[in-house]
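Undergrad: Next up: some structures, all given as structure tokens.
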Structure 1
Amino acid sequence: MRSTRACGSGANSMGGSDARGTPLVRVENLSIRLPVGGDRPFAIEGISFTVDPGEIVCVVGESGSGKSVAANTLMGLLPQGLKISSGRVLLGDEDLAQASAARMRALRGREVSMIFQEPLSALNPLYRVSDQITELLGAHGAYPGKAGRQRILDLFGYVGLPEPERLIEAYPFQLSGGQRQRVVIAMALALEPKLILADEPTTALDVTTQAQVLDLLRKVRKDLGTAILFVTHDFGVVADIADRVLVMEKGRLVEAGAVEDVLRRPQHSYTQKLIGAVPRLEPLDLPPPGDEIVLAAEGVDKRFGTPGGWFRKARHVHAVAEASFTVRRGETLGIIGESGSGKSTLGRSIVRLIEPDAGRILFRGRDLMTISSGSFRSERKHLQMVFQDPLSSLNPRKRVRAILTDGPVAHGESRAVAEVRAAELIRLVGLTPAALERFPHEFSGGQRQRIGIARALMMEPDVIVADEPVSALDVSVQAQVLELFNELQQRLRLAMVFITHDLRVAAQLCHTVAVMQRGRIVEYGPTASVFADPQHAYTRQLFAAVPGKAFDSWRK
């Protein structure tokens, strides 16, 4: 791909360096009012900033801080009910706040484009990925006919997708998460826009895929001189990619400046709080577990496959291969690895949401694999799971009271006793009893995760399997949930299996870690030992990909 614009970096405290001339983006005193009944009058209020050509500016803040609204304003993609009440949004000399819908359609893709947080929802599942990029090119009258196909092949090669000739015929569900994100980046680059808005593009990615995406965005900036407004809550990512940082709290811009200045010497108390909540990579000194082995896996094996046919080959995947470990009372075992390494399959096998093909799963010395599916129901209450996405795992039609009490009642407990414990647990996880009368959609992500934890505890389990329970939470809520897990384990002496791709999270919570690669546990041992001196090349690769090494040194 050819380079069409000069690259730049650096910035003044509130945005843009006068030494480089006119900024590409100027947001001036922008306010967007929330509908009546919101938790505050404005989604964003009186914010001003600039973005220079070729500059990467990161916008950080908690969920609800207004950072995504600020980015969506530049695309003309405000949610229904939100309108600009004052201020200007200038792209070059054009005020986007005054642009018509037709004008915004003309600008999207050609002048400004967007990389969304969840590529699977941003891509149409019914169309091949090449057709979706072709539609974008056709809407702007660019690269007609065979030139369009060649353009897509060039883009796929540029963003590092393997076998472009094959992948352009793929549907989104046939690609991995990292590949889908690269397709979305290729789509954003199709017409070489001057500005790319990246809304949490690495939040759900494992560390190695995240590092690859960040490298790709740096390459885009270097080759094309494209400016990037990068929305994130991950300060490690900020430290690695940003020239400047904008910190938002409840719709207001509370701090801005060069990345090293803000992260090393934060001035505002809110910025200090956010930075203090970022988990460190050094393992905590956790209370020692007991001697009783509550859970053990011996040679657990699981394969998935699809049969072959006239026009397709049979496909077999060894998702988990001969996995073995033990978990004692009061111990947290962290299972870490990239997406597709088999972590979640192993976790679901433990609670028999997936039936293993071979091996033994011992709960208090009893082999759960010898118990029929029907008889296992009585044992399931002792092994509970906390899922990654609490919104999809909580029944949207039921109030929290029913969500918490239905399980114990199904196992023979009286409704009255279950409701008393529900009230106790909802307080224990940091919510008020009034939460029992609300529906899941009425809570924030962090609050829903607390409800998921309370639901698991309602069964008074001996083992909890937590599958990426904090991966989508912002740093302050993540810190609260991790503290809650630590507190609950010390109080209740639970045995926990904690699945995560975030090594910082594992350092704060896990006594022992098992590193998985392609279905196999390649390294297993005390967290402090593995983190201090990883033995396997794959483990060392994971540590090398962790973002924000400079940020860690700034905080020492």
Structure 2
Amino acid sequence: MLILDVNKVSKDFGQGPLFEEVSFFLNEGESLSIVGSNGCGKSTLLKMIAGLVKVDSGSINIKRGAKVAYLDQTGSSISDDRKVDLLLKDAFSDLIDMEARLSQLQNELERDGTNDIAMSKYCNLLDKFAKAGGYDIDYKIDSVITGLNIDKDILNKSYNDLSGGEKSLVQLAKALLVQPDLFLLDEPTNHLDIARIEWLESYIKNFKGAIVIVSHDRYFLDKVSNRILDLDGLEPKMYFTNYSGYMVEKAAYLEKQISDFKIQQKIIKRLQERIKYFSELGMQKNSSTLCDRAKALQTQLDRILEHKIELPKQRKKLDFGFGEERKTSKRIIEVRDLNVWLPNGKKILENVNLMINSKERIAIVGSNGSGKSTFIKTIMGVQTLKFSGEVFVGPSVKIGYLPQIITFPDDNEQVLEYFKGEVGIDERRARQILAGFHFYKEDVTKKVKNLSGGEKIRLKLAELLQKKINTLIFDEPTNHIDIPTKEVLESAIDDFEGTLIFISHDRYFINKFADRTIEFENGKVHSYLGGYDNYKKEKAKNK
């Protein structure tokens, strides 16, 4: 059954078309993922479907009576003083209203006495309430809270008192509880650890309605999508496959388009030459036959130009590579009997023993709060928590570090001034490098406090890559950056010959780079050879 029909939808915010004539439809059980570089209009299209952004032209039709749930990637900025329990019950507004009406009818019956009409009305509404799941509200909330591994104590807290990550989890839980016919998800895996992402994947696979997803998580897209809408370029293109299939088909499509473009350009050039030849010869000989021949060829050329094949626009990629310090210790990092305590006295890491050797590529995984970032801070020497044990870092180890939460010494400093000072170069060279990271003209005059999450990462990468290092330590390196930028970062890491240590929930990234995966769980560490898929396989064997 048709749930969503998007027909020739276009959007222009006054700076040229964002996208033009986007068309697709979704039936029950179908899942569409929208991909493309940052700024191509993915979230805008999702908001248009949700009715939050006006459609310039075209139409969007949703099945009459269908329930729609929209998860905004900026949901953590929503303010609400209510307890989380009450906020989640907004997902059951129809049932809550029905319950209130039942209570009213019950009070009227107790006050005025029973009569057949009033009792029939009460019983009919009670039956409707039960069939609609009115008695299952608490059970449904508990199921989603459990599935997303949210601490149940959170239900009694004020929403405004939660952290950004907790707010995002609550907004996701609320969207899931709506049990919609059409689910609109904008970056649903942000702030989720791998266990939660996998639970969400399972939920989506069993979802009976239609889903539209915007995500930079390639592994997630592979698992949940059966069609991909590519918004890069003014002519959106649909691929009826998952993300991996889309990458293969897009490469073939671009190759064919380039080939067709070249062939057409040769035809155009040959026609232009023939038109010029017959026109000039016809004028010289005053021959209407030759001039008519030139006009016929011009008509043929005009028809071709009406359907001119454009050369595919290749997004300008960031061109960078890591500056490397070749000399390094064989033993990069070793910790012995490491214990770390939280301020409340709880031990977050217990007797951790771990050695990392030169040129190893180590992925660190584990649930949120399992001690991954704590471990990194300890080996970086910036740990503020109480700890004991030995931490050894090789004497020739030169670390390049990209933290999960990026801060700057002076939030009011402009991008250009900050970069010049940190890297120690002149303005001309600084502007050249920053342009390579998509900081152009007025972008370099932005205050660093006003940068988006993706812009902060790009700025820190630009800084990091100018320094001589032999060990990279990344804490969630692929958060907040689009897929094309991820691919360029991956290309640079491919060329890096030093040691790589990274915390990540990006299973695609882990599979690509890790030759060892270390899991943090209940204060302990467990080491597995290979990337994410092998780690999951080996862990399943040990259960």
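Undergrad: A value of 208 was derived for volume of the Cα convex hull per residue in Å³, for residues 268-459 alone; which structure in 1, 2 was it taken from?
TA: Here the read-out was taken from 1.
Undergrad: Follow-up question, since we're still on this one. To which of 1, 2 does the computed value -13500 (helix-only ellipticity at 222 nm (-39500 (n - 2.57) for each DSSP H run of 4 or more, over all residues; to 500)) belong?
TA: The read-out comes from structure 2.
Undergrad: Quick check on the output: 6.2 is distance in nm of label points 7 Å out along Cα→Cβ at positions 108 and 524, derived from one of 1, 2. Which one produced it?
TA: 2
Undergrad: Given -0.75, -0.92 as the derived value for log10 I(q)/I(0) by the Debye sum over Cα atoms at q = 0.09, 0.10 Å⁻¹, which of the supplied structures 1, 2 does it correspond to?
TA: 1
Undergrad: Quick check for you: by percent of Cα pairs over 23 Å apart, for residues 340-435 alone, which of 1, 2 is greatest?
TA: Comparing 1, 2, the top value of percent of Cα pairs over 23 Å apart, for residues 340-435 alone belongs to 2.
Just so you know, all these numbers are worked out from the coordinates, no wet-lab data involved. Since we're looking at a predicted model, the values are computed, not measured. Cβ atoms are built from the backbone, for glycine too; each structure is taken alone.
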